[in-house]
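Only the coordinates and a few stated rules stand behind these numbers; no lab work does. Fair warning: this is a prediction, and the values are worked out from it, not measured in the lab. Cβ atoms are built from the backbone, for glycine too; each structure is taken alone.
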Structure P
Amino acid sequence: MLLQQCIEKFLEYVKYEKKQSTHTVIAYQTDLQQFHTYLSLTYRVTELNAFNHLQIRSWMAHLMSENVSARSIARKLSSLKSLYKFLMKEELVVQNPLAKIVAPKTSKKLPVYVEEKGMNLLLNEVVFPDNFEGLRDSLILNMFYGTGMRQAELVGLRTNQVDAFRRQVKVLGKRNNERIIPITSELAHKIETYLAFCKQEDIVSEVLFCNEAGKPLYARKVYSMVHKYLSAVTTIQKRSPHVLRHTYATHMLNNGADLNAIKELLGHANLSATQVYTHNSIERLKEVYKKRHPRA
């Protein structure tokens, strides 16, 4: 069987049966196509059972020579492992060449976040344009920080998923899992004000965040807007919507929130994904100790 056919079957599986997000499917497709291209160009190999662990190691060496980071190589190997797990389940292969492959060691990166002082400055002091765009962008920033939702979740958020009266938002996350996120009365009021303005200006849209023509916002537009406003209040290198998600989780944990509760609010499948935020809290405690303990 051709490797390309196997890749296509696997992508259909993760998209329609596993119901993985579009972002995840594209990541799998990119990694696996890169591997397929390398095999076909370097070894003239296209058949599934015509290569072994030596060709995979050769691919890894090639990626390293191209200055691909150890983290990226580990992710590409993870994609390949997922493919072989699927192929063995479907009984299309009997041996897994990745059993002899060890992923390169990667250093664990701590989530980047904005300090509470910076967020207070952004939401309380920064002046937004006195028009629809300014009202919308201010609400988007408040929504990211007030719910911790992902960028894709915010872009796809429909008006009927927001209940300002009950002060909650229903979010459709990864693998089409729904979760309810509570919001503050202040955020609920901002939503009501925004919706009233849209009605007044005859801006009609099924999604909550749109342009003045009622069309959904592109993810790139949201990213650029967040980057612009974060640049006004912080010097951290990363200034993306995902940084606001990290900020939400870190501030919640620093203020005593239960880790399992944060897991549910973020929509994480496993607690291990949430535990990374505890490292930030530990680093914060170390800083407090260094500054305040007389013998530190």
Structure Q
Amino acid sequence: MEIGMHAVDFSWAKSEVEYGPAFKEAAIIAEQSGVTLLTFMDHYYQMEFMAPHTEPMMEGYTSLGYLAGVTSKINLGLLVTGVTYRHPGLLAKIVTTLDVLSQGRAMLGIGAAWYEREHMGLGVPFPAISERFERLEETLQICLQMWSNNDGAFESKHFKLAETVCYPKPVTQPHPKILIGGSGEKKTLKLVAKYADACNLFSVGKDELGRKLDILKKHCQDNNRDYESIEKTCTFMGNPLDDKDNFLAQLDELRSVGIDRVIIRFVGNPAVFAQEFADSLITRVLTI
């Protein structure tokens, strides 16, 4: 089983100067121990179901750019970029730059966005969900065109680009991995089947995950897409260090329904968490 580590909590630091060294150390420990993916949230405000919205929140791509410079193997991405946060052309340039500077380790994680308060707070347009899904599909199309040999115009319902120029091209060919986050059965999983290299679901139990993956498989059949070519990832919501045996048992169940990679969340100081996970769990995890 492959493991990713995900940064969602930034309230542990007593001073702003702690963030850089702690995440640097965590990334190095994770990479050396066998963790294959490092991700950050992509939000302006902390999510209110986790903590007050005024708690610290780091900008995702800046954070990944910093960590690209202190690592050499681990893959890097956001879990996930809200489609409303950046214009599609700018998003493609940002991910391309991360891919070039990391020598081919960037991933585009993307979803339809949902957190209205942060949009209203910083003056970012937040259209209805139907429009956000339209923009999501158009953004995927724009990124794929910018990563192709077609530098021509792109015009859709919501976006108009006179030239889809993107140089340098990504190191990863034909393009950085695209991961779509979310488990919506009618829209999200259909977009996964049509455009994505990976999906990300929540750990909601073996039976429900299996049902979601069966729906994805049906969408793949409808789109003449090889289901096996899509990486299936799952976000584990608990703290694996609380009950290690239970965590390993859950990983085994997730593997049995077809999950390829489980993404766990840093709890507290990321360097401390990464070290304890490396010392007590990673060897057992990698045998599942």
Structure R
Amino acid sequence: MKRYRPTSPARRQAEMVDMTDVTKKGPEKSLTVGFRRGVGRNAQGRITTRHKGGGAKRRWRMIDFNFDRKDMPAVVEAIEYDPNRTARIALVRYQDGERRYILAPAGLKPGARFIVSKTAPIAVGNRLPLAAIPVGTYVFNIELTPEGGGKLVRSAGVGAQLLAVEGAYAQLKLPSGEIRMVRADCWATIGSLSNAEWSLMSFGKAGRMRHRGIRPTVRGSAMNPRDHPYGGGEGRAMRGTRRPKTAWGKITGGVKTRRRKWSDRFIVQRRKR
């Protein structure tokens, strides 16, 4: 982590991730596109997630989640910063000269080699089917359906532990603590993701959060009674309602949000609440 000299109140509190692992400053132009962020709006343009908007302009890095270049060795050319995700990304070049971006596991360095193959050795960065990976190994970027592309475990510093392979299914312990069954012929990458210190950052000032596209959040207790169930009262008043509620009066505490989903049968053990 990088600490700053206390030249201002914001500098005194700021604590950021050291960028020494990033070896290339700008992105590969052929692998980036311009895009317009949804900033919390749905297809009709209505705000469905509040407190999003603004932020620094970004280019979208096209990450390879499908890994369709099987049995072809590749070499890591650079480790890069991606403003659209928490983990680092790696620029890799396959044997035929094609370049792609992938999610970078912890410990991956420029010059390292990896391969996507059913017979690949068990080494960090290599990608194999779950059935070919030893029990106890940590994996990330896991497919939910065969050849469907990586969907699970893609955030900075996380990894899922392979607990068992029984018949057509493998059991994985996810970072949330949930134990889930995934088809054994789904592919996963060996290791855990890079930039594990990301969750320890202290941004120091509101302006830095605005650069990230996060808008201010007003406390319900600071509002008027007509604007929030917690509002009103003289001075700092208590909540005033028996159960926690949203600004629209809906109950938030102790309400199940996952109901009758088709994938419930694949969950062996729920995450701890």
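Some points to look at:
- In this comparison of P, Q, R, the computed figure -1000 for helix-only ellipticity at 222 nm (-39500 (n - 2.57) for each DSSP H run of 4 or more, over all residues; to 500) is attributed to R.
- Label whose coordinates, when FRET efficiency 1/(1 + (r/R0)^6) of positions 34 and 234 (r between Cβ atoms, R0 = 41 Å, to 0.05) is calculated, return 0.75 (choices P, Q, R): P
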